[in-house]
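There are structures below to look over.
The numbers here are math on the coordinates, done by the rules we state, and not lab data. What you see is a predicted model, and the numbers here were worked out from it, not measured in a lab. Cβ atoms are built from the backbone, for glycine too; each structure is taken alone.
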Structure 1
Amino acid sequence: MKLYTTDKIRNIGLVGHGGTGKTSLAEAMLFHTGANTRIGKVDDDSSVMNYDSEETRRKATVGTSLAALEYKDHKINVLDAPGFDDFLGEVYKISGAVDMAIVTINAQSGIEVGTEKNWALLEETKTPRIVFLSKLDKENINLDKTFARLKEFDSKIVPVIVPWGTFENLKGVIDLLEMKAYAYNDDKGKAIEVKDIPADQMDYAKALREPMVESIVECDEALMEKFFEGAEITVEELRGALRKGIAKNEIKPLISGMALKSIGTENVLDFIINCCPSPAECRILPVVKAGTEEEVKLTADANGPVCGFIFKKINEMAGDMIFLRAISGTFNPGVEYLNTTTDNTERFSSFSTLRGKNKVDIEKVIAGDIVVLVKPKSSTHGHTLCDKSNQFHVKVPALPQAKLTFAVNPRTKQDQEKMGSGLNTLCADDGVLSYKFDPELGQGMLSGLGDTHIDVAISRLKSRWNVDVDISKPKIPYRETIKGKSRVQGKHKKQSGGRGQYGDCWIRFEPNPGVEFEFADEVVGGAIPKNFIPAIEKGLQDARRRGVLAGFLTIGFKAIVDFGSYHDVDSSEMAFKLAATLAFKKGIVEARPIILEPIYEVAVTVPDEFMGSIIGDLNSRRGRILGMEPGNGTQVVKALVPLGEMYKYSTDLKSMTQSRADFNMAFSSYEEVPGSVTDQIIKEYKTEDEAEA
């Protein structure tokens, strides 16, 4: 691929609700620019962008793919992101790498849940965007209602390229800037006839053009003055102002098309190169000097200091591959660059870009461009690469936290090591997905954004590492403690011929809230020699790891050894350690033991209409409502809820709110479990212990 200067590069992200035609639009663009000989389709497995085996099997995008297109002496980097909730982390990754997002919206369905979530994310990251009205061949499309609803959704949305008919009457699109109609006369979008707007469409076009012009001129003060003076404004002036407005996020133009027949695709491509800003005109993510918080103002200058950040990493059979967005300077092959995140260096012998899974070689990486680099030593998502002489750190958008956790166990012991290695690799690539082994609970914990997110990881584990695993409800890290006091004797005496074993200690147990465990020595008169006291403490420490009720760690108590006896020959550290264990088991039982459960503070952001359902559900989970904070059409409900009641809450929340609510949770404290629940816990965990034994 030829080398393009920064002003000739466009970085576009395709985002939106699942099934609104993002991948189809990318496929149409590939075809129209000659990068593919036909329009690939997701449904018949001919898609260039959805090449991953999981995407082929599910007929849906589950990971971001890149297509570098060449069109009219411009390079357009298209990043096609998944549209389903479980893979929203992919949109976070590309939000800082692209200069603009195209948000696809089904003309029949209008604003959907995925639209709202992606839009909110792009608002948060201040990513400029365009709306692409898709699926124009559907029945019962009311364009007036659709435009009105979009304006209500965001007042900055302005129709610029609109449908010329819908369903069976779909003929093409109307460009309100040029006031021309584009008739698409074949199913491949190649036979295009540009004509004057037909008489039956003129009122429709004029009604939309006037507010469009007003919105565009507001993006340029000089043009606005000219507009109010009544002077004629040219199409080129409107394009220039639109370009400025998009870069500043002051306007969000709406364009239209039908990707599967490539209707409007040429208009989309022309709009991208004529009206959309280059990297030199767009915002750059915050950059600081490495190791400090001192901000640095970099520009997309090919001759400036070299700086770029990695926004995505994938692991394939051939090795790791990272996606780099160059912010400033020029990256050259064979040069050593510093990763300021790891303080390691990277050297790449060549650079490539992608069209789906197909690599295309490029000479070097100019500021503003997006490329892929193979087999990095240590670089991954969020890391910065730069010259050693000018060390920077790019602050990339933080990824969302995982919401759903499963226990994961290999079906055979031989697969344990492979499972850990595979899951760690998948999690490192994904960034949101996380895996850890909990030694206390004796199980692996796999967390993601939802059932499908985790299911994809399990499928990849099977296909790439040949490891079968089972997932289940994770154990809860309950604790045990005491509410009363006791004083007991722990005596270990054993005679088996020759030297025997003898240890004898009296220990008082009493509650000690807020402290994990405290041990005190009050033995007087040498009843127990000082050298055996540490063994008693060690015995108690070991014993409290498996409490007397259900085998959980015992906390919040104090143990005081105050008396005992010993034998000159038979006493040993081991004997006193065993005596302490016996005292623990007897003394804790007599001190009114209880089970404590982890309580989490949960914050649920929910639309007003679902408030009743959410509060009722939290109450049913033994939650205590702390309060509510109103927002823009939403409420944030805060509650304290036992962790044991939060299993699959993310899935249940989606079901209750049509996927429109979100939540986060953080550990708060341990509290006593109600009596009825205690019995259930003891029964469940005692049964598990017996099964394991």
Structure 2
Amino acid sequence: MCPSSDLRYTHQVSTTLKQDLATHFGFDEFRPGQEKVIGALLDGRSALAVFPTGGGKSLCYQLPALRIQGLTVVVSPLIALMKDQIDFLQKRGISAARLDSSLTAAEVVAVNESIQNGSLKLLYVAPERFNNERFVGEMKRAQIGLFAIDEAHCISEWGHNFRPDYLKLAEIVKSIGAERVLALTATATPTVVADICNAFEIPQDDSVVTGFYRPNLTLLTTPVTDSERDSILVTKIKDRKPATTIIYVTLQKTAEAIAQLLSANQLPARAYHAGMDADLRNEVQEWWMAEPNGIVVATIAFGMGIDKRDVRYVYHYNLPKSLENYSQEIGRAGRDNEPSIVEMLACPRDIPTLENFTYGDTPSTESIRALVEAVASWSPEEPVPVSTYDLANRLDLRGLVLKTALTYLELNGTIQSGTPVYTGYDLKPLRTIPELSTEFPGVHGEFVKQIFDSAKRGRIWYSLNPDDVAQKLDVERRRIIRVIEVLEQKSLIEVKAGDVRTPYFRSSHKLHVDGIVAELMAKFEKRERQEMERLQQVIDLIELNKCQVNALVAYFGESRKKPCGHCSWCLSGLQQKLPSDTQPKINVDFSDVRALFENCPESMQTPKHVAKFLCGLTSPALTKTKLSKHPLFGVLEHHRFSEVTAWCASQLTA
């Protein structure tokens, strides 16, 4: 990667950058680490910024984007972050836009035009956007001066939130010719930092970690029983000065229940979770942003990318599943550096539920064997187009689990993926076909007409498979796609793309199915153990007999010698213990369960599959058969998955 200009980070550049900082962003000084990261980027190098939540990561690409030639592409999984930052930038006269499924066709055309004419400075996209072959083509034709990746810890195979789409970004960067990369995260252990730097060839000196210690946060851990947790939460909130509050929970139904509980106690609370309609979520978020004493009861995604600096309280009603999640969530408190309280109501009843989520992400050996055998049947001579949706349903694997398994197969050289393509396009002409043809001279206009003649015509929309049309017209597929792109860009058609398929190339060597199955299962089982260890690390922090804050920041590689003075251990001098939690006996009539599954395929009648049903863990097969809607679904969600599996095994053989 090389710089797109001769700009070097000198004292003179530093002075003008501070002028930009004041003029465009309203700040007088850089926050810790920002200037070093920006300096590396302006010198043409890639960089990593590991800053705490609220530490100013976004400025590290927003400000350089004004000076670096070409487009700055920002990859983020957070639509809320995209919208908020774009509004912020546009109000300051900086050209910024996003591409996502919520935009109208006209809006997409406007964004593409601004990319082509060079007027757009920042483009925000989700990592999945690179599954769109038309978008990848557009990026290859543009000059990408800076490629910024938010939540970059997702790149790490052994990070706490590994996402297959992120793992592929390192190759995307090379394929589109991005000149420099900026990786950003708030939660990265030293191991994950090394993974990110290796993936994006970031020099060690340009990996900037500013530290995780937050002196303004009082960190409290309060062991509670399940029966007393609600009353303790209400009492604590009522006894403290009213202020902006977030309460984190694990399940959607818990968010609804706790919001109702608080409202019944005359506290201004509303629920927020992924199961709500998007408009209602936006309404809740806007209410909370405007309400000075508002309380939002939310699942963990809430707050990511939302710039509200005066959150005074963050409660964890349920245990966080890892120290990474915990650090990120409490980091949303006190971003204005004013004193704030973060408190975890540590209840042992939460442990089985969190464990069960992890077990639910571990596929069965039977499913993995079926996947590997399917791969072994693919021809090594030509790519096989795969619908991961169809394959996940056929193998009864959750979509993310299947993508992870396919990624593992790529990593070990068994398969190689190509650029995902859409095998189905619906085109709505906004003029007559003859009028569309006359927009292009000579043979080009005739080619447009031939494409529509080859499509299946409906009352309004034309449907086509680009591969079929390319074969019929004896041209390359990319020519068909390019015509669709140009017609859309000129606002001559509306486009709906669907039925995405990823072409996979199988290696030519003979596959040893047993060995590959064992290798994949070992990886999934290792991830399972790691997730269990992460949960245990949360419990260990609660019961630690020394400064809890120092232990938390040490997990991320920061060393502190003196006790913090503002955690539960420092304030009380006492070691805490979780109360004992006697597991209730399994009280389910298995004959009712057996009757539900007797007409299902044999693959759904294994102890593990039935246990997933009883513990409330979804799978494609359960959804397809509508068993996830049955009253017995999730009836044992507070029991340990391993115990339920053993019980199911005993009942099935009885």
- prompt: If you work out distance in nm of label points 7 Å out along Cα→Cβ at positions 15 and 431 for 1, 2, which one comes out largest?
  reply: 2
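Using the calculated result 26.8, 85 for Rg and Dmax of the Cα atoms in Å, pick out the matching structure from 1, 2.
Working: 1: 32.2, 114; 2: 26.8, 85.
For Rg and Dmax of the Cα atoms in Å, the value 26.8, 85 is produced by structure 2.
Determine which structure produced the value -9000 for helix-only ellipticity at 222 nm (-39500 (n - 2.57) for each DSSP H run of 4 or more, over all residues; to 500), calculated from the coordinates; the candidates are 1, 2. List each step's numbers first, then the result.
Values: 1: -9000; 2: -13500.
Label of the originating structure: 1.
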message: Between 1, 2, which one scores greatest on relative contact order in percent (Cα under 8 Å, 6 or more apart)?
response: 2
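For structures 1, 2, calculate FRET efficiency 1/(1 + (r/R0)^6) of positions 319 and 391 (r between Cβ atoms, R0 = 30 Å, to 0.05) and state which one comes out highest.
Numbers: 1: 0.65; 2: 0.30.
For this comparison of FRET efficiency 1/(1 + (r/R0)^6) of positions 319 and 391 (r between Cβ atoms, R0 = 30 Å, to 0.05), the top structure is 1.
By the measure Rg/Rh (Cα atoms, Kirkwood Rh), for residues 39-310 alone, tell me the structure among 1, 2 with the highest figure.
Numbers: 1: 0.97; 2: 1.00.
Sorting by Rg/Rh (Cα atoms, Kirkwood Rh), for residues 39-310 alone in descending order puts 2 first.
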Test item: FRET efficiency 1/(1 + (r/R0)^6) of positions 439 and 519 (r between Cβ atoms, R0 = 41 Å, to 0.05) calculated as 0.15, pick one of 1, 2: 2
